[in-house]
Structure I
Amino acid sequence: MIEIFTTGGTIDKVYFDALSEYQVGPTALPDLLRENNVHIPHRVTQLMRKDSLELTDADRETIRAAVAASDASRILVTHGTDTMPVTGRVLAGIAGKTIVMTGAMQPASVRASDAEFNVGFALAAVQTLPPGVYIAMNGMIFDPATTVKDRAGSRFVSNPE
């Protein structure tokens, strides 16, 4: 069983014509998984509906507590990309679990979104990686401790410290 926790972020943003802006809506994950014929045993729990720039330390502790309390040893967390490495560092040290974080640079509701690919890639990663915390984005696996988002390049990179 894979436990999927959703926290919001771009992957769950929806467009409201009247407002001419995106807002975080209900999670797109159940529909995305069904439409892509995913039959891996899983459950989806929506923890919150926030842009990652709005997440607080208390929100990150809520995410950590949910992951730690889960009976699943394989956890997927969807998260906004702006502060994904920050939350990943908060999740470090949870023993005996493979925790993979993913998100999208474009909402899942947009045709040119990377959401489907990233979720599929993250589902494969969470089944094959050893226990630890990882970011799975755009075909690459990153360590949250040494990863930053390259906003200009719309991608994640390892921080060359």
Structure II
Amino acid sequence: MENLVESIVKILGPLGKELVVFIISILPILELRGGLIAASLLKVTFFKGYIISIIGNILPIPLVLLFLDKIFSLLKKFKFTGKIVTKLEKKILSKKKQIDKYGYLGLLLFVGIPLPGTGAWTGSALAVLLHLDKKKSFIYIILGVILASIIMSIFSYGILGNIIK
């Protein structure tokens, strides 16, 4: 992931450090994790990078929760995009075991433990596809983003190393 973030930082660099961190944080796949890595690489202060990454990662959540099912329904009407949506739904639903077992706490952990294929975008999509309550999902996804931000800050900014010294 760091190589991808570095490439995007090089491309978007002229926009300004903070805007680059925000854009990376809002993107699916990279999300908060990528934003914090970018902030660290760009030497954005910890607090500023942390807040920008969280805001960037949280902004798409309500949009995904409110509109994903409508967008998927529309795209399924067309042969080509319908196949893509069906594959995407299967991929997302393959991660539902944790939510089935632990409910909303599982959603929080799914978003909060920074592993490949997890995060706010996937967690929001999973909540939609499992027909979970949108308001409750939003709260647990935000808590997951905060958990992920703490974990990723330890690695991205070397906070653990600074605490131990």
Structure III
Amino acid sequence: MTRTKLSLQLGRHVGVPHSPEEAKLERVPNPHPETEYLARFTCPEFTSLCPVTGQPDFGILVVDYVPGKWLLESKSLKLYLASFRNHGAFHEACTVGIGKRIIELIGPRYLRIGGYWYPRGGIPIDVFWQSGNPPQGLWLPDQGVPPYRGRG
């Protein structure tokens, strides 16, 4: 498929969307749809806003998925995640909402998302969600984010 036919943001200058609802998350065909494998995206500098105070929240997001017919296009994911910078939502809403939006778009065989959030009010809040049980025999590595230990 050509870029024109797919109409991707990839390879073009595209500004950061003003909101997650405005962001265009895109997919591309999986070149190995018959093969069960894990793809991982890590966003080490995710930011959103507290919906109550408007203060920034910071976290690390790790998305693991087993693609089916479609792959998640990485530039569109980067722009989508950046659109949360001015979006007010609780950690749980951000983490689970991102996972559900990806599932809606690409219909993976399996998806899990880990939201490793830095402390708010002195308490770190980590959020984990998955679409079901991982496929049997799948190599599912640890997400590699240590628990929050502060300065200790």
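Every number here is computed from the coordinates shown, using simple stated rules; none is lab data. These numbers come from a predicted model, not from an experiment. Cβ atoms are built from the backbone, for glycine too; each structure is taken alone.
Looking at mean count of other Cβ atoms within 10 Å over residues 105-112 for structures I, II, III, the greatest value goes to II.
Can you tell which of I, II, III yields -8000 when helix-only ellipticity at 222 nm (-39500 (n - 2.57) for each DSSP H run of 4 or more, over all residues; to 500) is derived from it? Considering all the candidates, the number was obtained from I.
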